[in-house]
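Derivation of every value follows stated rules applied to the coordinates shown; laboratory data play no part. Just so it is clear, the model here is predicted, and its values are computed rather than measured. Cβ atoms are built from the backbone, for glycine too; each structure is taken alone.
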Structure I
Amino acid sequence: MSEETIRLEVISKNYKVGMEIVRALRGISLSINRNEYVALMGPSGSGKSTLMNILGCLDTPTSGRYYLNGKDVSKLRDNELADIRNREIGFVFQTFNLLPRSTALDNVALPLIYGGQTKHARRERALEVLDQVGLSDRTHHRPNELSGGQRQRVAMARALVNNPSIILADEPTGNLDTKTSIEIMGLLQDIHTAGNTIILVTHEEAIAKHAHRIIRLRDGLVESDDANTDIVTLQHSRPGRS
């Protein structure tokens, strides 16, 4: 029996905009098991970004329960959510979110500082994951010395460095060309094969096809939640150096 990583129970999220209450999420219930590869899709205004923020412990629901690895994180304080994020969730963003003046090595090692690890331990772990994403020869390069694909791989190494339960990838190929997008999706495939749970947020059908399950939102509700019967599998194991 698969181990449940995420369980949402009737999650709602309301925002006040002027005199109006916007119901971004309207009672969503779903579960995601360990080592699932899920794509989260939906048009603008569907609640996709709001749900992503809740799954990533960047926001809390107005009502309902969110269990992450059996712990109810629905009502945690900001500092508690920050601790959960650092330990349990690796983020990959469309815009990379790297520190421009820091090397690839220092960007990747950054989350480990909050875990209290020694400088030597941080360096060794950062080198390990940079090698995992095919960037062992770019450790001392700063972001402006790297291509878009290389910057995204640094971001992915940073997401992996704490051995998180979940990789949350928000439009990870949005700023990349087609060839580089394929390389990044191949790397995500490898990360999933290695045992990570992946939640991929995308508006592109072709990118969603790499996931094993596709959840579609509309008007703050789950419109459909189906196994992907047409999974795109890439043959290479590591991206190139582009």
Structure II
Amino acid sequence: MEIKNSVAFVTGANRGLGRHLAAQLLDRGAAKVYAAARNPATVDLPGVVPVRLDVTDPASVAEAAAAAPDVTLLINNAGISTHTRLSDGDLANIRREMETHYFGTLEVTRALAPRLTANGGGAILNILSILSWIHLPDYGAYSASKAAELALTNVLRQELAPSGIDVTALHVGYMDTDMADYVDPANKTDPAEVAAAALDGIQAGSFEVIADVRSRDVRAALSGGLELLYPQVFADAGAA
């Protein structure tokens, strides 16, 4: 779809990748950008329309959708990372991640997709992760929720296509944002570059945008068997 003159709705738009996406949408000529955040007062980007949204609260989702009747582009970016293990981590954190990444994305999409359809179609971008494909213990809750969000994305792409709605998945590893402030900068990607790649993908109608080298490497390894994705597990098994 054309970014120019689109009406975009970006969740988690007050910081990080979401803020870069909102800014670049304006730079590319979007007619309006709704910048959604749990606290709209934290949205400091000139030119956007701040919207209150908690993706885990159905009433908040419904209220936000009502405030954006003209939307043609939805970007599901809101996310958290609790670094919770599945075998012994806090179950409340595991539920929180699933509520945010899976049910939150689904709630927002279900609320806004009919508006995209009524406005002649459009596009949806879901911000996924390299951990949609490879699943690691210290990111157990995040991995599970992002894998579920990937399944959701692939199904919605098929369900919404007859309504003229394209659905794109963005995969990326560590970005230089608050969520990854503990990561060596050498291992992080500039979120401005990721935002640009994502918007290029929307413009081109791509089903998938792979935004960094690590994600491309993991994507290529998916057909090679589990030993390519989890070499340490096989090394430990061999040692035993």
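Have a look at I, II and say which one yields 21.4 for mean count of other Cβ atoms within 10 Å over residues 144-151, as calculated. Going through each structure in turn, the value belongs to II. Ranked by mean count of other Cβ atoms within 10 Å over residues 8-15, structures I, II are topped by II, which has the highest value. Looking at volume of the Cα convex hull per residue in Å³ over structures I, II, structure I comes out largest. One of I, II was used to compute semi-axes √(5λ) of the Cα gyration tensor in Å, for residues 96-231 alone, and the answer was 29, 16, 13. Which one was it? Only one of I, II returns 29, 16, 13 for semi-axes √(5λ) of the Cα gyration tensor in Å, for residues 96-231 alone, namely I. Could you figure out which one of I, II the value 2.6 for distance in nm of label points 7 Å out along Cα→Cβ at positions 24 and 40 was computed from? This value belongs to structure II. Given a value of -12500 for helix-only ellipticity at 222 nm (-39500 (n - 2.57) for each DSSP H run of 4 or more, over all residues; to 500), calculated from one of I, II, which structure does it belong to? This value belongs to structure II. Looking across I, II, the calculation of mean count of other Cβ atoms within 10 Å over residues 88-95 that yields 13.5 traces back to II. One of I, II was used to compute relative contact order in percent (Cα under 8 Å, 6 or more apart), and the result was 27. Which label is that? It traces back to I.
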